[in-house]
Structure P
């Protein structure tokens, strides 16, 4: 089993990850994880832990993980937008078919403001693209 483990483990955190080197080559045959760095996806920063110096292999593996993670997050972001479109349609259907007056009183102003804000941003961005 231990031979199937990766050499590195990335504990995902907001904006990045804590990076661990996985070690199974010890006398107790336990899985040991030694934290070697913290990475920030937003600014690309890689901070070694303590006085540690990262090897070229460490840096290459971390950078490869960061690129893969950025792609995953970008796909998720687009998926979230498509879900938002579905929710807008479902909300419209709810307003037309199920919502009570009391329920509408609770959400109407907030929905209208959010939709107004979204519309303004979309129109502005579309105008920028057309120019």
Structure Q
């Protein structure tokens, strides 16, 4: 069972991400957080195999969350995907530069997210 944390303030987008990831070829347990702050509260309580986060959120944004996860020894090995409406190269480069493993621009096809998730979960299983 792979554990995935979805961090997204929009209930509609959270539902879309959840339904896309529930279709993975491997059993998953999905935990949802409505904000970066909530994600930071969940991280020490449960171990995750993948984090999918939005950038634009109240309180702690996705880039701050990526920075925290990737600079913390306990969490830095967790693959991280950013999903965002921010489509500029600068935003993409900043997210990947902070350590995100993938950056998807909304809207995207659920199959694209599933493929990225499958690839990252497979790589983390090998690593």
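Computed from the coordinates by the stated procedures, all read-outs in this text should not be read as laboratory data. It should be emphasised that the depicted structure is a prediction, and the values quoted were computed from it without experimental measurement. Cβ atoms are built from the backbone, for glycine too; each structure is taken alone.
In table form, for the structure just shown:
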{"item": "Entry that produces -20000 once helix-only ellipticity at 222 nm (-39500 (n - 2.57) for each DSSP H run of 4 or more, over all residues; to 500) is calculated, selected from P, Q", "result": "P"}
{"item": "Label whose coordinates, when relative contact order in percent (Cα under 8 Å, 6 or more apart) is calculated, return 25 (choices P, Q)", "result": "Q"}
{"item": "Rg/Rh (Cα atoms, Kirkwood Rh), for residues 7-54 alone - structure with the largest value, from P, Q", "result": "P"}
{"item": "If distance in nm of label points 7 Å out along Cα→Cβ at positions 15 and 119 is computed and equals 3.6, the structure in P, Q", "result": "P"}
{"item": "Of the structures P, Q, the one that 3.4 was derived from, the read-out being distance in nm of label points 7 Å out along Cα→Cβ at positions 47 and 111", "result": "Q"}
{"item": "Structure with the greatest value (metric distance in nm of label points 7 Å out along Cα→Cβ at positions 63 and 103, set P, Q)", "result": "P"}
{"item": "Winner on mean projected area of the Cα convex hull in nm² once structures P, Q are ranked, highest first", "result": "P"}
{"item": "With Rg and Dmax of the Cα atoms in Å, for residues 23-94 alone derived as 19.8, 63, matching label from P, Q", "result": "P"}
